Structures are given as C-alpha cells and as structure tokens.
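Take a look at the structures listed below.
Nothing in this text is a laboratory measurement; each read-out follows from the coordinates by a stated rule. Being a predicted model, the structure only gives us computed values, none of them experimental. Cβ atoms are built from the backbone, for glycine too; each structure is taken alone.
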Structure P
C-alpha cells in the first residue's frame, strides 16, 4: 500500500526543482500565536501573528512561519524532547507551548520544565538511552557537530525572562504559542534533523544493519509494541511487518508530511497515478477519469491512511445521462419545488441523491460516527448508516455494483417513509429519482414511458368512473397497471375521510407489504367498513371500488403504481360539469 504511493511521490519530489516546496507551499499552520524574536527583542518589541481558520495564507508572514513550523514539530507526542511533554518543539530555535499552560495559577510551564528542555538540547546524548538510538545520533553529531551550547544558553535565558510577559498579551486558550529564533533556514533544517534522525523509527530496538545500511520499522501509520503483538509477522524469521532503509524512511516522512498538508485542508481523498497525485474534499468529486491508487486520509494527531484501493476505471461522466423527468409532478402548497435535472456526472448525481433521499446529510457523513449525525428522521438515518458505504464506493471509486444491488429496496423504503411522514412533496421527487436511476442501471430510458403510462391510466380511469349507465360494460379494469393505480387512488380517498387529529399515512403499509391480492382486497374492505359513514353516494367512488373488486391480477403487487395512484391528484374529487352524486339523479 505505502510502496505504491511512495514510488509516485518520490519521483515527483526528485523531479521537482525544489522538492521541499511541495511540502511547504501547501503547509497549513495550526491555530495559535506565532512570534519571531532576536536576543535583542523584549516582550514589548515583538510582533505577534494570530492565526485562525480565516487567516490569509498568502501573506508573507504566514509563509515565513509556515516554512519554519514545518521543520520544527515533533514526529509524535510519544517522542518529545521535553520529558514532561509540556514543550512540543524539536530544536534550540523553537519553543512551542499550549497557551493554557502559561496560566499563572493553572499552567504547567515552569522554569524547571524550561531548564529540562534546554538541558536535553545542550546534550542530546543523555536522551538516547538505547544503544541503537545513541548510535544514530552520534553519527549525525560526527557529521554536523555538537549543539551550540552558548547560543542555547542565551535563547534559554531570553525565554525564561520574557515568556510570561508575552503570555499577558495573548488570549490563553487551548491553541499554541510558538516562538521562533531569527536565524537562517538552513540552521532550522540542520537542528530539525538532529531530532528526526534518532526518532524517525518506530523503535530503534528493531533496527538491523545489512551491508552497512540500517533498516528499521517506520513510525508513520504504523504502531508496534508489546501491547500489539498481533501486528507481528509470526511466520517469518523477522517478525516486523516491514523494514525500510534509512534513505527511504526520510522520503517516507516527507510523503506523510505531504499527505498531512492535504488532510489539514480537508482534502481527505487522494488519487495517485504515474507522475501525479490529486486530492479531493469530501464535498467535491474528482472531475476527470482515473486509473490508479486511491487513499482515504484521516487527520488525527498524525495523518492516517484508513482506506486504500486500486481503481481500474473511475469515470466522472456517467455512462449515460440520467434524465430526472416529472413522472409525478403535482405537489402541495407554494413551497413545492419539482426537481427536474439532467444528471451527467458523478458530482451532480451525488448532490441530488443526498438532497432527495437523505435531506442533504449523505455527502458530509460518509464516515461520521452515528451519534454525531444530527438527523431527526430515524428511518433516513438508518438508511444512511446502512447504505452510505455503497454510495462512497460509487461516488469516489467508480464502483456502482453495491448501489445497483440495493437501490430498488432502499429507495422504496425511503419513499414509503416520506409518505408516512406526510411529506408528499418529497415523496414525489423521490419517486421520480428512483425510476430515473433504475432506468440507468437497467440501461433503458423509460421515464417518458412511465409518465405516459400514468397519464393514460388517469385518463382511462377518469372516463370509466364517470360512466352512469354502463350499457357497453366499459366500467372494468383492462390492465394490472390500471388496477394498482386505482388501489392507490382509493387509499388516498379513504385517507381524506379520516377526521382524527393525529392521522398519518401508515395505514397504507399493510397493502404495500402484501404479497397476495386477497390480502389487499381484505384491507380495502376493512377501510370501507371503517369509513362508510363518511362516504357520500358518489358515482365515481362506486365505479372505482367496483372495478377493483372485479379484477384479479396475475403477477406480483406493483408497489410503484399503488404509490403513483396515491400521490396523483384524486380523480374521485375531480370536478366535472355534471353532478357526481347519485342522490340528485
């Protein structure tokens, strides 16, 4: 997994004019206060840059601090220079502390902590007790020299003198105060390596030497200790999951720094292929076809690769345009908005599915913990949790097979839920999108056919239920589509007769779940008995109920036509020029 993206990144890095710019140019500062100082400065003469999510990242001061901050952080909180873990920087030129620790009464920063931090910086050998760690450090010291103790003393005294005075000028919240000594950037890089080289491995006890090269277990996206024996490879002579040489591990750190930059920007989806690495935010979509490697990142204390896949054929444009046509179009009230769109790509489809079926909650909650999804409708939330992974694989990896398998079942369930919630306007748009995507999966274009079918059924039923004297035996159903549409119309009519203060649409569920026609007719009979006191002597009602009772279907229950009949304007209430009531004939 790591090797594939490593090879791509290392090639991009080495071919760039300045590979480090790939890391620094996109580096995001964490919220807090940033200060550059000299030994001649005082707490009153320094300038403080306050950084938050709205800070302009193009300003020179931001870029300057980003460059220094990139090389000055800890690899992890498990590898601090400060034994007390109060100071979180990695070199003599930097001093990072959480501002809440500067509080005079509650803060944990003290002269003792400061002295302990700089004591390690003056003599790093005292930190590295393990022989292999000490050996790595001594090789660095042999090449680059010992720390500048005189300068460290001066910086230490400056910090102790002014740090609490600076704290009085800032808000002591949970963000950082970061202090940077004014010196050449090459000095920052050298002192950063003094810290990184002995600490870059997960544990130097695992290191082995092969032909004068050191191999060890990297500390990126990997944990291995006595509490995690299941990560060991029990079937090999070396039980380590992998071994990486010292040259490669430095590039691997740059790779994870590179990925952390994108994760900090909310670009959690990574597409890597050949000479290119592209990243996408969860609200967006990759807008070009792709073959290569896919990674999903998570930003915690460090960047984590939590999903990996090899993509063979991601296509941004759909194989054929999904035409969202108004099969049903008559909603209720002035706020009804009929959705009519041509969905030509993954992004448009993702937005529409999230809007119509998940109340716009799908896009931002592909991996949100259940308790953090503030969705009041329990049925919609249940469907989101159950089916979101399938949508994720389609919308970001181009694999539609899972959604194709559950689309019919899921959309029918959510459509019925909208009806039960009395949200007919939403149900109409769900019905239309449901059939548009079913047509897409079945490689057909029957949106117009369905719309025309319903139109013709309504016209035919309307004519039949208005016949007063059936001399030619025309008051009868000619197709199963017409039969189930009439059932939906009759259910809507019964619902209109319910005068209770807490009525809902759940009474149609037993009919939608019925597998036999005799069950449906029995349910209709019970509804007739229940509401017959309110039924006016209507020709239209009499003819429609008669047609239903006189027809015997042969195939499975067509739930969509029942729902279509229920959602369409009711023909029994349709105004006609002639009076509909038998009592006046």
Structure Q
C-alpha cells in the first residue's frame, strides 16, 4: 500500500469515527406563523454537535431588562424531538421548564408550538397583523450551547408583506445570526408591514446608523414627526456623554408597536429597544417619546455601564442588583430631562414624581438601595395575594430619578459641576470599557468628580444606604422654581382610591400609614358610609363635604368592612392636602434673577451644538 493511499484511508476512517466532542456546535431556529390569527407560532430548533449523552433543553424563566421571574414555559406545548434521520426521540421532564432528550447521535431537532398574545417588552404577541417576539419568551435553548452561534430563519406568511426588524445580524431578508446565546436572548424582533426610517449619525469620525421600525395605524405625517423628534433625542443624549456607544454592526434600532394589539412597555437591549403602547400616535406622541428617551439612555446606562451584581445575566432565576436606583432611576431622570431640554415637556411636570417620593411612607421601611433589591417582587412580577407595597415600597425608577435630580442640582450649586459630568466619568471608566461597577466604584467616582471624598461618602451614607432626601425647595429655587402646597388650607382624607355607589365609597387601595384614613382604622375593601354626618355617595359629594371642613378638624365617620358587616362609628382627624406643585418664579409674580436664569438654562437648555 502506498503512503498516499494509506494516508487517504486513515483520513476516511478518522472522518467516519469522529467523536461527538469534535463536532462543531451550531444552533438553528426556524419560526413560522400558520395559525397567527390564533396567536400561535410553530418553532423548531436543531442542535448540532451535542457533547453529552442527554441534552437538556430549557425555556427561559427571566428576560434581559427584567428582574422578576416569568415562567415562559407555560406557553409552550406539542413538544417533539427527532434525531438527524427523523427518528422520534423520548423526552423526559425533570421540571416545568426543561426537556431532556437522549439517544440523539449528536443532533436533535426539537419542535414546539408557542402561544403568544401579550405584545410588550417582556412577552410575545402574535396575530394576523404581526409577530412581536421577545426571544426569552419565544426560543428554547440547550445547556452546553451557550457559546455556540445561532441562526434564525423566519418564514414570512404567504400573502403578507411582513418584514423583519431586529438587532440580529442579517444574512438575507429572512435569516439572521447571533454570535452566542446571550446576544440571541437580547434581540427582540418585530415581523410586520412596519413603517421604516433610518439616518446616519457621525460619531468621532465614524458613521452610525439609527433606525426606526414602527408597526402602527397612524398617518405618515405622525410617523415623520415621531422620527424627527427621535433624531433630536438621540442627539441630545449623545451630547450628555460626548459620544454614542459602539453599536454592534454599526446600527441601533428602535422597534415600536403602537395600537390596540400592544401593551404599554419599553425594554432596553444592547443595540435596540422595543417600545409598545395601546395608545396611537398623535396626542399620545409626547408620552410615547418619553419612553423612547428613557430606553435610548439605557444604551449607555445598564447595557454597557452595568452593575457587577447583574453579570452574567441568568435566564433561570430572578436577577437582583442593589444598583437599580442608578441603572433605572438615573435613566428615568435623564429620560425626562432630555424631554425638558428639547422643549417637548415642561419641568414643572416633575411635581408628580416628587409628590410620590416625598409623600410615600416607604422610606420609613427601606433605604433607596433596599428599594432596588425589591425588584424581583415588583418588576412585572405577578401574584394573587394582596400586599402592603403602597406603604413599604417606592419605585426605584421614581425614587432614583428624584435622587438624580437632587444630586444634579446639588452638584451645580455646590461643586460647579453636573450630573452630566458624573455620568461621563462613569462611562469612561466602566461603561466604555464594559467593566462592571460596584457600589464602591460609584462612590469613588463621585468623590473624583466633586473633589470631596468626605462629601461623597456622606451622600452615599445618607441618601443611598439611607433614606434621607435633598432639600428640593431650596435646590429648585436656584433655578427660579417654587415648590409649594398645591391647595393650601384644603382638608383631605389622604391619598385614596374610591369606588362610589349609593351604598357608600369603597376603598380600592390600601391606605397610607401616615394618612387620616389609616389612623382611623380604614383599609382596602372598607366602605365609607358617612363623613361628618353626610352620606358619601359620589366624588362630587365627598368634595362638597370636605370643602366645608378644615385640616386638623376631628369629625365623625361611619364605615363597614363589607356590605353585610356591622357599621363602625369613629372619629377621623383631617389633614391639609399634602400634594405639592412647582411653578416658575415669573408665573408666581416673584423676581427671576439673572443668576437664576443662567442656572436654569445651564440645567434645562439643550446641549446639542
């Protein structure tokens, strides 16, 4: 036998007996929508190069940008598995979100039906008009394939003119790729006859493409106005950091879905966002753009500038971090600030968020940092039992946003610097480099920006690890804005939601521990019958009764805990309407000094050059 023939034979034998470990790992998905009218997708996934006797295939339980568990497996059924020759394989179920398959010969194709009827930033919504796909709610994955490249092919329904909007890398109009599992799960996708626009932004000499793909029922003029304002949002936030992130594939995509088939939401992703609402373009556009502004700021803050406690993201458990006050809260502040700087919204509107933080009793129970740790219980988490969060919790979005405003104004007043400078410093050290930060890193950077280590430590101790708030009235006065009682002298029962009927006013919400209603013994479900001897049968009647009373008055009330329960008589001590409002000095007849004008302009004026 010649050496050439011997070598060829050895090569053939080596190919014939290649062990499973030597096979290249690949994942290939195919999605079709033959029963879209009933919210179903047909999905198959092929795993090639399996390295274990039993392949563990899972449905995610959590999703990027969310911090609570979402059991996506509940919407999966008709699961089948075959090997490379089409032979059906046995499936075992060790838990509700896992399918174990063995006897595969190195390759498995798993097929299943997915039901999706909730088009928002977390779930999947499918109907005859579109397929709105959040990947953790859509795609199964396999243990051991986390680093394998994935190929996704969408089969467009016959007779439709659906297109595909996604941050995945396109191969052609219907097939896309992801470099690994984490990127695949982070890539929401919209299939529909969406409206589309794109533009190029020059960033440090590099062209970057920004896209808007919108499934909606509005007019072309409304879409064009939305796109024009989105361009301004991108430019305004680029000015905060001095640069855009280096988007993968050089592009960022706004995926928008507005109309009756959608649920209000917004979710950040590395190179895209998905925003949705049941409200259409038009009068709702400013509110919709507020979500756009919030989500785009996440391209820096949380997508790249990330807390170490979120790394790596685990798709099988709730993901908890102590830093949501900055990751979500400061993003909320900048989302709103961008809208003020562009003149789309007015800064006096911040009074609503300020009232929520100042008046909620939650700060008596948890610090700002501890509010962040509550995320797995509140971030679109679902439960059936009542809770006391009205008293014990303040959203880290709003609480963090108001801390961001307080810190920004304090830095401007006392340190001749800004929150913009703080975010830029964090970006350069931890975001641009994608080095996850710790709480100590955040404090250290604030000390560097203020050049005052003791003050930075005191700020974190009091307002982050503690529950103290800035003096908002004094800080806002620097910008010629007055914070005052909205209705001084008006009597109030405290914050409450009632359902009125001829039988009385039923409390639909729990009562604040600080409110007159709570102190009088009333809570959710109780029915207020009379106040100061007058029947309470409508909101108008309640307002009429209160208008004749004064704060601190102690007056009789009657109530019952249910329709059939006995009537309880007691006293209630009214309080002054606690809500605050913000008004400009010039509107309040107060002098707006040049220094105040300058401070206000530096804070609220556009940063676009």
Inset, instruction - Using distance in nm of label points 7 Å out along Cα→Cβ at positions 82 and 538, single out the structure from P, Q with the greatest value. - result: P
Inset, instruction - Determine which structure produced the value 1.04 for Rg/Rh (Cα atoms, Kirkwood Rh), calculated from the coordinates; the candidates are P, Q. - result: Q
Inset, instruction - Work out the source of 2.0 here, i.e. which of P, Q gives that when distance in nm of label points 7 Å out along Cα→Cβ at positions 306 and 338 is computed. - result: Q
Legend entry - Parent structure of the calculated result 3, 14, 18, 23, 19, 13, 7, 2, 0, given that P(r) over Cα pairs in 5 Å bins from 0, in percent, for residues 322-393 alone is the read-out and P, Q the choices: Q
Inset, instruction - For structures P, Q, calculate mean count of other Cβ atoms within 10 Å over residues 466-473 and state which one comes out highest. - result: Q
Legend entry - Structure (P, Q) behind the derived value -14000 of helix-only ellipticity at 222 nm (-39500 (n - 2.57) for each DSSP H run of 4 or more, over all residues; to 500): P
